Structure 1
Amino acid sequence: MDKQIAEKMFDNAVHIGHHTQKWNPRMKKFLYGEMDGIHIINLEKTIKYFEEAISFMSKLFSEGKIILFVSTKPQTVKIVEELANSCSMPYVTVKWIPGLLTNYSTIKRRIKYLADLKEQESSGEFEKYTKKEASSLRKTIEKLETSLGGVQNLKSMPDAVFVVDVYRDEIVVKEANKLGIPVVGLVDSNSDPSLVDYPIPANDDALKSLGYLLKKIEESLKKKPAKTKK
């Protein structure tokens, strides 16, 4: 185990799990033990699985593939959006729309509708409507931007999905599983790692932990320029 990396993870609370009564038994192999009623994640396992996940994601990125970043946790909105935008990847950070993956054809039509409305507004076409109608259309744009803004440039199904909290956003994981889309995700002590193709045992609540891990992912993905997907 790389001691320097382990120390960095320790300093950023990556090893802190949930209260022992909230644990998922399937996480047992990733846990070091417990302290004061809190499960402690085995950082040796974290480093190993984190490297595997980053290697997988870096390969996809270098090939110009699409990775969809997802986290509906309010405290993660900024860091997830910054990561996704930095890598020119789609994201969902406010609310997951059920069927975004499993019913993508319908969602795609909503994305097109959003694009059409924005085009009409920017070209001045809203001027032909009454003030009330134009106001209603602008409110529709705002609503669609909130739910679909991060995926408005998604032209096809993602090649992988990265989920910050697989317990909270289990519906995302299950949709990806149903379609055979690989899932990379942080698995805290209350998570089910069997649902994730590339699980990363780590604290998925503390901003210090999330900030450290997501920054490492961003740095790894941007080491090599991505190819343009044709």
Structure 2
Amino acid sequence: MPASSDFNRPEQIKLLMFDIDGTLLFSGGAGKLAMERCLMRFVSELQIVDIPVHGRTDKAIIADLLNAHSLSATDQIIADFYEAYLVELDRTIHECQPRLLPGVRELLSSLVEHVGVEMGILTGNGRVATEIKLNYFGLLNFFKFGGYGESTDDRRQVARNALQDAQRTLQLSPPECSPWVIGDTVHDVACARAINAKVIAVGTGKVCHDELRQSRPDVFLKDLSCISSFLSAIECAT
């Protein structure tokens, strides 16, 4: 016989998968500074390079950074660089005055009490980098599952990993899941489509609002400060 709590569980659980940088918080350049400090262990002088970072994975960014400085971006070197990066990030996060974006803490606190909703992370950050950033603000315990970017340069694979982790952690079958991605870049929209998820695009990052709308998210919000708008979005979408 099913447990009594099973009778009250909705037919589908909304899996809300949040991006971090530009969606939940600004790190104040802590990640960039940490990578620059790591790179100085490999080279005598930093090159001025324009490497895209928004919506990409840590592995992809590190590989591009190494290649731009004529360094071999093997999996082992990337892994070694990433370990050094985590040590530096744990320092720089306290130096760079990071901040939460509008409404984030209030929204997460509200969603914890919302029946039929579970929250996780879907980010290009690696798992430990994610923990460092979220722990700085005391947010880590809001999230039960996640997909991370230290081992792949494919954001779509990060999305698949997040969904699989949610199903495994929460013991849900695919028909019981209604996945949502909340992010601030067109990459968040694209990776959501790879797992047939709906998307809330948030205009708090560095992407032009028109460009973000043109990527055709299911919902566009200027920020996460209006809890009622967010809840209406996830409840009304079909």
Report task. Kindly point out which one of 1, 2 the value 30 was derived from, the read-out being relative contact order in percent (Cα under 8 Å, 6 or more apart). Result -> 1
Query raised in the report: A value of 2.9 was derived for distance in nm of label points 7 Å out along Cα→Cβ at positions 12 and 124; which structure in 1, 2 was it taken from?
Result: 2
Query - Comparison of 1, 2 - label where Cα Rg over 2.2 N^0.38 Å, for residues 76-195 alone is highest - result: 1
Query raised in the report: Here distance in nm of label points 7 Å out along Cα→Cβ at positions 28 and 164 has been calculated and equals 3.7, so which of 1, 2 was it run on?
Result: 2
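Coordinate-derived values only; no laboratory data. All values reported here derive from a predicted model rather than from experimental measurement. Cβ atoms are built from the backbone, for glycine too; each structure is taken alone.
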